[in-house]
Every structure is written in structure tokens, then in C-alpha cells.
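Undergrad: These notes open a run of structures that come right after.
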Structure 1
Amino acid sequence: MIGNQNASNLVEIKHSNFIQNLGTQGVAIKSSNILLKLIHCNIISNIALTQGGGLYIQLKSKKIIISKTVIIYNKAQEGGGGIYYDQDNNLSTKTSVQTFIFFNQAEVYGNNLVENPSYLSLYINQKAMSAVESTMNNISTSILKISPYLVMEQGIKKQTEILMIPSTQVIDTYQIFFVNKAIYLTYIKSLNIYFKNSKGEILQNMYNSTCEVADFIVTKGKEEKQQSTSIQHLQYNIENNNFELNTLSFRLDPYQKETRSLEIQIFCKAQQSQNGLNYIIKATSFKCQLGEFYIEEGCQTCKSNQGFYSVTYDAIKCSIFDKTKFQNVTSNMINLQKGYWRPNYLSDATEECYKNTEFCLGGWQVGDSTCSQGHIGALCEMCDLYNIKGEGQFFRNQQNQNCVSCLNEESSILPFLFALFQQKILLSLELYYQFPYH
């Protein structure tokens, strides 16, 4: 059905069934520039070789009205198993009354419906996030709502209900360092915005769509907002059908986050749409971890390939490699020379084991783990009398100050005690026979 775009064309279809038909596009109904009313119709099990297994609608300003109609089990090779809107239009509760549009399938995207985007959806590490839907300045706006989750900040687990991101670092390059295991884990691998239809389905092939990203510093207790950086522009990722936020960086002083927060506003517009969509993310930032230093309201990584490192939290500058004490360094770890010792991972204090350098093995470990067998404590000068390291019990050999295993000492002293006992018995017998009457 084709109508004149400037004329008032109206087609009303009532009490009709479109079942098990096969076609190229809009198998049940294909309509162009016609105000269409469907009332009490059944559109079931139709198959389209391209788009619109049930309906294919081309309407730029006019609306389609669907009432008390069932659109189910239709299929399309490309998109819109149920309904395919070709232009700037979408299905709404006002135009779709008591209508059942479910269980349709599309090979590529939009199982039930391809239409103009209804809202934006944020995915973190490929998981859809919840959001509060509202309207601001006549723009459909989604506000991120995060369930409480655990995160590690400066070696301490904490629960947060606001998204935490690094300050002045690209999001997907940021890694959290776990001190006890001496490993890094990537925090956010992907942070993406998707267009979705009114059925909650991801829309694809939204070519030439764009997003603008602006971030604001919000002072708590005040309504004022200060724009942090210039607006960043995102192009639609054709391969993944989304916009990538994980390649961006934002600025929020991590040492003022008690009084300030970050608000990220994302405004996206599809090419064929006159209206845009908004998404708001409220975020805070991480304090500087090991291997980082605080500069210009953010944290930057110490460049170990230039000999810089940091093994303390909240550092304002990096330490410099000391070749007399270190073999090499990473941004947050030290490989000690043999004969040197440091107490823990959070200390930059490195001491020479001056009494006996053989007691201190050096390496990447700290504290007792860098001591030779049987040795513990500061500068590895104590013996592991209580089996703290799990190597056995050791006591000090007063002749050379080495720590000797109690187990090894027992194996050598028992024969001596047995021989001494035998000697005592022989001496007693000899005295008995020499003085039998005493």
C-alpha cells in the first residue's frame, strides 16, 4: 500500500488473519506513507527474506494505530521479525493498545521490533546495567542505577553504590593491583552504550549515529555544576553496533571525592531521528594505588622502564631506581639485590644485612620470605624457633650465628647421649667390682 506523503491517506483493516505467508519484505502488510489502523487482526508465522516478517512500515510523520492485535511467531532474515519501521517512527503505548507482539525472530537483530531508538542502555563488561528512566528538558533520559558491589581501593575491600573509575587514565587500561598476590586485574574491559527499542532489544545498523559526552564536577550540597573537560565525540561502532566509552578518560580529584562527584552526560542521536536520547552516569574516582603518583587531580603510573617506581599509597612523586640495592623494578615492585632486606610491600626502606649478607636472599619478596632457611625477622637475624615459615624449628649456632634445624641436631645428639649412658653404666659396674662391700 503506497500513499501520497502530502495527502491524508487512511487504511483501516479489521478482523483479518495473515498466517504462514512467505515474502521478501513486510509479508503480512507493507505500507508506505499511509495512516494505518489495525484492529482485531492476527499476524502469525509469516516469513520475510529481508525485513518485516509481519509488518514493514514507511511513515515519516504519520502514525500507525494497532489495537487488539496479535503479532507472534513471525520471522525475518535481517531485522524486525514482527514489525520493521523504515523511517523516523516508533511504536508507543499511545499507538499500540492491547496488542501482543512477542516470540518473533530475526536472524540479525530486532526480533520483535525495529524502530527508532526508545532509550539508551549502558553495558559494563558486557552486562546490561539497570537505569531509572525519566524525561529532562523533553529528552528521554536514563540514569545509571548500580546495585551495591565490592571493589578494591588501596588494598582494602569496600562496598559502593556509585561507579568508580580512574581519574585522568583511560578506563579500559586501568588495572587494580592486588598486593598480597602481586597481580593486576583489569577493572573495566568494556563500557558501551547501545540503542534499544521499546521492547528492550538492541538495535543494529544505526549507521552515522553519533554521541556527545560531557562531564561535570558536582559539589555535594550545592546545585552548581562545573564542566570538567571539553565535549568528547563518539562515532558509532559498526562492527559492535555500539558506542565505546571505555577508551575515554575523565578527571575527578580522588582526594576531594568526599565533597565532589562526577556526572557524565551522554547525548546520542540516530541519523534518521529528530530527537536525541540522554544517559547520565554518576561516578567517583580511585585514590592512587601502588605504582602510581598523584598529579594534576589524577593518578599516573610510574614509568619503570625509566627507573621510576612507587611502593607507597598516595605518593606525590615516584622513587628512583637504586642499582646498589635493586636488580630491577616494576612500577610498584622491587627486585632486591642479594644481601638486602625490606620489611613489607608498602615500605621503601631497604637495609643491608651487614652482619651476614648470606642470610638475605633478595628477590621480589619482602620480610621473612627473603630470608635464607631458618632465618626470620629484621635483616634476617633471628632464628625461626616457632616454625613461622613452615620449614621447621631452628635455633642459633653460637659458633657461626647460623640457624640450625632442631631435627638435624637431634639426629646427631642422640647417639652421643646413648654413648654417654653406656659409659656411665660401665663406670658404675667397674666401681661395684672394685668395692664390693661398700
Structure 2
Amino acid sequence: MPAMLGLAVWVAVGAGLRGFWLLLWTALSWTAIEVLGSDLWLGLPSYALGYYLWQVPLLLQTADVAGVFGISFVIMVVNVLAAQCWQARGAGSASWWLLTACLSALVLGYGIWRQAAVVSAAEAVPGVPVRALHTAVTIEEKHDEAATRRMFDNFNRVTREAADASGAAALTVWPETSLPLWLRSTEYRDIMQGLSQAAADTGTPVLVGAYSMTLTASGAPQLLNAAFLVPVSGYIAEEYHKVLLVPGAEHNPLERWLPERLREWWPSRMAPGNSSGPLDAGALQLGVFICWEAFFPQHVRALTHAGAELLVNMSNDEAAFGPLQRAYSIPMPHLVLRAIENRRFVVRSANVGSSLFISPTGKVVVASEPDTTGIVQALVTPLQEQTWFTLHGFRLARAAFMLWLVWGVWLVWRLARRPVARQ
């Protein structure tokens, strides 16, 4: 990205751009490059400068309008303005300082106003208790059936103990593939019955991660990474199937273009789902997204737009990051932004990593210690507000990118027409 930004600035300087317009072009170029390499067009996980401010949610509140790319743009503008203030210190610097101060005050003012408004809206609606299980299970244990059954007994016990201590809740969430088996198989009927009994006894629906099954075009069975909603009474009817699979680990992204022999050598472990709406947990409409789907703002936005009142992330961090303990914090900036963009509570249930709750203002309400087993609980408010971002997505980012593209073509044309300096 720095190389692409350098090229963009070189073109602009060569075309004669100076002063305010050069600063604006620099900030717009950085943002456009971020937009280009995201889930907006190329289906890539979003990576943006704005995520680095996740621990200062006051500065992130504009995300409910412009998304993370709007924050990146503001960061770049403030930084290039600050650099200009330093360069122009003395005569003529007052206007640059004033512009920097006004932009900073605008962002801070909006942040203070929106935080207060969202907190007020949340306090006006009764909260409901939600629980998230955190676990510490190795890959080796997940590949052993006897160990899997012991895991279920342990998770079942912890879930029941939490209900005994605090009463019924609106939902209990278990991590991604917390039961690494085909849950609807008759072989695991006892586990299905155990889940249903736990939900009935605790008076709490349980959202559990396990495998579902589908058939390929050739009729061969293929796994789905799924979340099953176990109701307090009745049949387990609702499932969410992971839509965005991890390339290489869960599926072969080149599968449709490879000849059959190569597809046999590199088969996809799972099939992508086509789930698009929330799961109905009674007191809450659940927008479920699994593991790295948290890195895709458009995907989570679509769940909220479809009616999700609570965003639920299920993850198996041990499989994603292994022994890299520091990597367990990688999803945090994305989860904070997803909460702010859509003004929803986010609950996360993770294996080895932290299970946690994030408020609609981006505040981490409670989080578990990594690599432990237990329950975290918080009151969440089922909000229905549809933010500008929820309704329109990255419309402003698209407009900014198109402006940058048209402006860039004009700059290249102007650069090509400038006479070459003689030596």
C-alpha cells in the first residue's frame, strides 16, 4: 500500500498538484487503495488504517455512516494536515492549524453525540441476559470421539451451573465447532437429546457450533461449518451455515477452475452455506457469523439489515492461530467496528481465545481470560436502529473511490501533456 500511495502522490506532484488539493489527493488515495483491496469488490477481508483506533472507540463513531474506510480517510487527512502545519510553521500556518482543529472537533463532537444517543437508546429498552461459553480444547482432542463426548459433558455441566447460579437467560452461545461432529447423525442422537434437555432444564436456548451436511452436484456428501439453535422446547430446526470459508483451510478457492484430477489432489473440506437471515431465538433475532466472517463488514451488515438484533460471533481460535497467543487479539478491532457500524451488541464465544461482549458504542463490556473454560455473561439490549451504514453500506466509500479514479485519470492525462524538462 505505501508503494501504491507513493506512486499516486508522484503522479499528482508531476501533474502540478500542490497545497490543499495535494493533501486531499493523498488522503483520498490511501482510502481508495484500502477500498480496492476489501470485500467491497474483490471479496477480500477488510484491512484498513481505521482498525488501529479500536481501543479508542470515541474516535470510531463515524463508522455508523462511512464505515471503517471513513475513519481511515479522517486519520490520513488529520495527519497530512498536521504535516503541512509543521512545514508551514510561521507565516501562513494559521489556516492549516484552524482546518486541522475544525476537522478534529467535528469528529470528536460527532463521537460524543452519537455515544450519548446510543447509550440513551439502549437504556430505554430492558436488557436481557446472554451467556457465552469459553473453552480450552486442542485440535487433538477434537479429533478424538471419546474426548469429544467428554467435552460435551463438560460444556453441558458449565452451562447448567451458570443457569443454576443466575437463572434462565435469553441465549447461551458455544464456540465454533465446539462439538466437532455431524450433529444430526443418528450416531450422535444422545448428544442431540442432551442439548435439547439442557436448553429445556435451563430455560435458555443454546447456540452450538457443529457440522451440518449437504450434497454436492454429483451427490457426494460435504460438510458445512454450522451453528445450531437449540430451542427451549421443540425440534432443532434453525441452522446457520458459514458462508465465507477460509481459503486453503476450509475450501479450495480455485476449485471451479481446476481440472478434476487436481481437484481430487486439493479437495475442499467444506461447502459454503447460503444463510442470509437471522435465527429466531425468541427474545432475540441472532445475526450469526463464524470465525473470519468477522473480517467482512458487508457480510455482517447484511445480517443486521435482514433484522438481526444481536450479532453473534463463534470462533475456534486454536485452529486459526495455534500457539501464537498474540494473534488471538487480531479479531478484536473488527468486532469493535462491526458493533459500531451497525449499532448492535456483539457477543463472541471462542475456543482458547477470549469470549466477550461489546456494546453498540464499541466498548468491551466483559471478556474472559484466554485458554480457560467457563461462562461470561452480560445484559444486552435488542436494538432495531438501522444506521446509514447498515442501510447503504460503503456507498460513501464507493463514491470516494470513483472520485479518486476520475481524478486520477485526469492527473495522468495532465502529466502526459506536460513538457519534458530539458537537461
Structure 3
Amino acid sequence: MAPAENPAFWPLTLIVFLPALVAAGLSLPIIPKAREEIIRWSTLATTAVVFLLSLWVAVPHFFGAVGPGQFVVGQAEMQGVVKLPWIESFGIEYLLGIDGISLPLVVLTTFISMLAAAASWSIKKHVKAYHVLFLLLETGMLGVFVSLDFFLFYVFWEVMLLPMYFLIGVWGGPRREYAAIKFFLYTLLGSVLMLIAILMLYFTSDVRLLSDEQLIATHVVQPSSATQGIASIRSAESAVHTFNLMALAAIGQLPNSPFAATTVWLGMSLETWAFLLLLIGFVIKVPVFPVHTWLPDAHVEAPTPISMILAGVLLKLGGYGILRICYPICPGAGLSLAWLVCGVGVVSMVYGAFAALAQTDFKRMVAYSSVSHMGYVMLGLGVWSAVAGQEYQWEFWAQGVNGAMFQMLAHGISSAGMFFMVGVLYDRVHHRNL
């Protein structure tokens, strides 16, 4: 039975939007630019509160006391689902939730953001604007990890783009404009491809194909008004489209999935094209060979706190997108293209390692090592064995997914620490030449 929705589930909403609210407050004229210490401490306090909130959601279970709104380990379904109407004419909802995949990444994001805020004391130029953009960036990253509506997911995905562009382009090194524009163009390409895939899936989806139990389990209808909601869907004369990620995954796994049955171009199904478009959009953020070239430049030019965010969190968004969206919605394409995902992962592992050995700049070396490390994530995610219409063969995929998740978390902590160390060394010796 699906857990009851709780529109007043404040922890998730507060975790996501508290940084944005503080950013809005700091941007007001009543906060003078000259009061830099107030701005710095406000940012650090905000990131610390958000980190403690994420721990409050995640940790209590291990002490045997789970309260309302806290995560329960061992439950497969989404927890703490927040569902409110947004743009009803297109079925777009404010839909948030967490599970065992998103929660560790939320905690990682809040932790790295807090450390990066502490490291931001070295920023001396345009302090107010920097911290406003920093907090908006944190909201965008957290929103991606908890969004269960594809449109909302895309909004948060784009919210990250502009703050990161300016944080590199204004506060970066001598070639900051080049690095920022390169980052922007690569990410924009991925965003356009992702948007095409989103629209393809939306206009092909039809929640009428789902059973009553699936409609409730995927939160298409609220349990409190399930009878009325289901009756409304069943009486619809035309397709009822959805952006609900859980519903799209359920539709994609049907034996008669419209995604697999629809042929769009070159004899390939819509499912295959959607998988490829989404995969390209996500691997640009991972990044892996051959769409990795923006990363070394961005790392070298970005200030130390932003390099920590970039390596510790931003690279994990691509892996999360593949795990959350690509495979569940397009399982058949994931199976048939597993060789591509694994191949890209292996090439990135080897290429990134050898490229790192050839570097003389400390930051560039860590950047190329990140390409190699994220190749392991791609390889783990590529070990796929679910077919449309069949239940997931979890025993075959578990080791790959667990390894990919562990690698993302471990790399997030270690790479952020490495870039912090590089920043400390640079402050002492004023160069990064190994």
C-alpha cells in the first residue's frame, strides 16, 4: 500500500527552499554590501541548518525512534511525498519525495554545501552577489534530487545552470569567461536534448493504461480521494498525459508500453530515442568521454568553493538522472544499449586515469581523475537486466547500482576534500604546479 501523502510535509520543502529564501533576503537593499560578515555568516548558518534538517530526516531511524517526516530504511516506495497542484492544465504538479537513492545524495549535497560555504571566506569580490548565487545553486541541486515531476525536475536542473555560470565567470581565474561559456554551452546542449525527450514521453504517456493500484502507488491520484480521481481518469475520452516520474516509469515497464510500441525515426522506437537523448543530456553532467572537456577548464578557473561543489555534487546529478529516469522509464532500451553505457564507462575510466597522470596542474589532475572515477559509476549503472513487462531482476543489478551509489558518495566527499586542499596549498605557495 502506498504511503499517505502529506502536503504539510515541511522538511523536504524547507530543505529545498530555505537557501532560496535566505538568498532572496540577502538580495534586499536593507542588507548593505559593506556588511560582508553578516552575509558570510548568514550563508554558513543557512547551509548548516539545511544539513541538520537532512540529518534529522535521515538519521533517527538508526537510533530506533522514527518520527513523522523521517526516513524509514527498508521501505521500497517513495516516502514523505508532497503533492500539490501547480499547472493543472498540463498535469504539472509540485511533487517531491525521497527514497534510498535520493536521500544519501541530499545529505551529501547539504554537507558539501556547508563546507563550501565555510571555504567561501576567501571570496573578497562582490561578496553579496556571490552568496546569493551560491544559495540559489544549492536550492537547484537539492530540488533535482527530490523532484518526482519531470517538469519540476527540469526547472531545478536549469536553475543550477545560471548560478554556476556566473560563479565561474565572475569569481574564476584568468580564463574564467572561456571556462564559463564552455560549461554553459555543453550544459545547454544537454538541456535541449533532455527537453525533447521530456516532451516525447509526455505526449506519448497515458495514465489510463495503469491499474487502479498503480495509479495510487505512483501518486497519480491521492489516496484520500482515490475513488473520485480514478473515476475521472477512467472516464476520460482521450489520453491523460503526465509528467509524474513514477507514473512514467510504470508506463514504461508495461508489457504494452506505448514508449516501446511507437516507432519515430530510423526504425527505432520512441523508447530508444528518449533513452539516447536523456543519456546524452545526463552524461554531459557526469561527465564522461567524449563530452568531458568542459570539466578540466571549469575546475581550473573556478574558485575553490565552487570546485568543491562542482566535483562533490554537480557531477552526481548526471548519474542520479540516469538511475532515476533513464532506466526505469526506458528499461527495454536500457537493456539493448547496456553495451554503450558500459563501453563509455570503461573508456572514461582508462582515458581519465592516463590523462590525470599527464597533468602538471593540481586542479586539472583532480578533474581528469574525476572523469575516471565517474566512469566506474557508468559501468555500474550499465549492468542492467530489466525488461519491459517483467519485474526488475534486482539480484543482477544490485551490485552494479550499489557500487555506483557508493562510488558517487565516496567521490563526492574525497574530491571536495581534494579541491579544498588544493585551495589551501594555493593560498600558501600561490601556484598549482606539481
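Undergrad: One of 1, 2, 3 was used to calculate Cα Rg over 2.2 N^0.38 Å, giving 1.67; which? Before the final figure, lay out each step's value.
TA: Numbers: 1: 1.67; 2: 1.12; 3: 0.98.
That value comes from structure 1.
Undergrad: When relative contact order in percent (Cα under 8 Å, 6 or more apart) is calculated for each of the structures 1, 2, 3, which structure yields the highest value?
TA: Details: 1: 8; 2: 20; 3: 15.
The structure with the largest value is 2.
Undergrad: If you rank structures 1, 2, 3 by distance in nm of label points 7 Å out along Cα→Cβ at positions 149 and 301, which sits at the top with the largest value? Provide the component values of the computation, followed by the final result.
TA: Numbers: 1: 2.1; 2: 4.8; 3: 3.6.
Greatest value across 1, 2, 3: structure 2.
Undergrad: Name the one structure among 1, 2, 3 that distance in nm of label points 7 Å out along Cα→Cβ at positions 29 and 309 of 7.3 was derived from. Working shown, then result.
TA: On the way: 1: 7.3; 2: 4.9; 3: 2.7.
Derived from 1, not from the others.
Undergrad: Here helix-only ellipticity at 222 nm (-39500 (n - 2.57) for each DSSP H run of 4 or more, over all residues; to 500) has been calculated and equals -20500, so which of 1, 2, 3 was it run on? Provide the component values of the computation, followed by the final result.
TA: Details: 1: -2500; 2: -14000; 3: -20500.
Among 1, 2, 3, the structure yielding -20500 for helix-only ellipticity at 222 nm (-39500 (n - 2.57) for each DSSP H run of 4 or more, over all residues; to 500) is 3.
Undergrad: Right, next: One of 1, 2, 3 was used to compute distance in nm of label points 7 Å out along Cα→Cβ at positions 141 and 277, and the result was 3.7. Which label is that? Working shown, then result.
TA: Values: 1: 1.7; 2: 3.7; 3: 2.9.
Source structure: 2.
No value in this document is a laboratory result; all are computed from the given coordinates. Remember, predicted model here, so these are calculated numbers, not experimental data. Cβ atoms are built from the backbone, for glycine too; each structure is taken alone.
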